[in-house]
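Given below, in the form of structure tokens, are the structures.
Each reported figure results from applying straightforward, stated rules to the coordinates on display, with no laboratory input. It should be emphasised that the depicted structure is a prediction, and the values quoted were computed from it without experimental measurement. Cβ atoms are built from the backbone, for glycine too; each structure is taken alone.
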Structure 1
Amino acid sequence: MAKQAVAHAVDLEPIDRLEEKITRLVTMISELRTAQARAQDENVRLGQEIEDLRARLAEADATSTELLALRDERDIIRSRVSEMLQQLEAL
């Protein structure tokens, strides 16, 4: 009878190791799912940040274009005023 108890104990050892490995695997899968969820959330956040930055860039480009147009207009006005002053001086 003692031999049968020892035989059953020996037979259960591989099952205990398998159970331990399965437990670690389940824990690892749970951690990976949590990490994946965090990565997906971060991806969504970064995607929104990219869209916001693209909008700001487009706004900056429009402002830059407007600034160049205003500078050109200022140069034209400056030139015309200079011509008028020269005409006044000639009188």
Structure 2
Amino acid sequence: MGDIKNRKLLYLKAVLFLVAGTLAASTLVWNHPSLLVVLLLVVTVWCFARAYYFAFYVVQHYVDPSYRFAGLIDFARYAVKRRRVRNHE
């Protein structure tokens, strides 16, 4: 399957991610209403967003400019391959 190029589908995908995330977070807080749960949820979302940013933007622009990504699985393969090359040197 190729990349999605249709702008409407890309926006629909973004909206669906926001709806799913909002439903999941609100359900979690509804079932366990506490400040600790809310804070842990905020920290979790922020940390995963920063990890995603690192996996793509930082690696592509600062670590290895030749690296091009297609998804998290490709990044994991890249990281494992790079680690193996480094260990064999």
| message | Of the structures labelled 1, 2, one was used to calculate FRET efficiency 1/(1 + (r/R0)^6) of positions 43 and 67 (r between Cβ atoms, R0 = 25 Å, to 0.05), giving 0.35. Name it. | response | 2
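When distance in nm of label points 7 Å out along Cα→Cβ at positions 27 and 59 is computed for each of 1, 2, which one produces 3.0?
2
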| note | Matching 52, 36, 21 (Cα extents along the principal axes in Å, computed) against labels 1, 2 points to structure 2
| task | State the single structure among 1, 2 that was used to calculate helix-only ellipticity at 222 nm (-39500 (n - 2.57) for each DSSP H run of 4 or more, over all residues; to 500), giving -23500. | result | 2
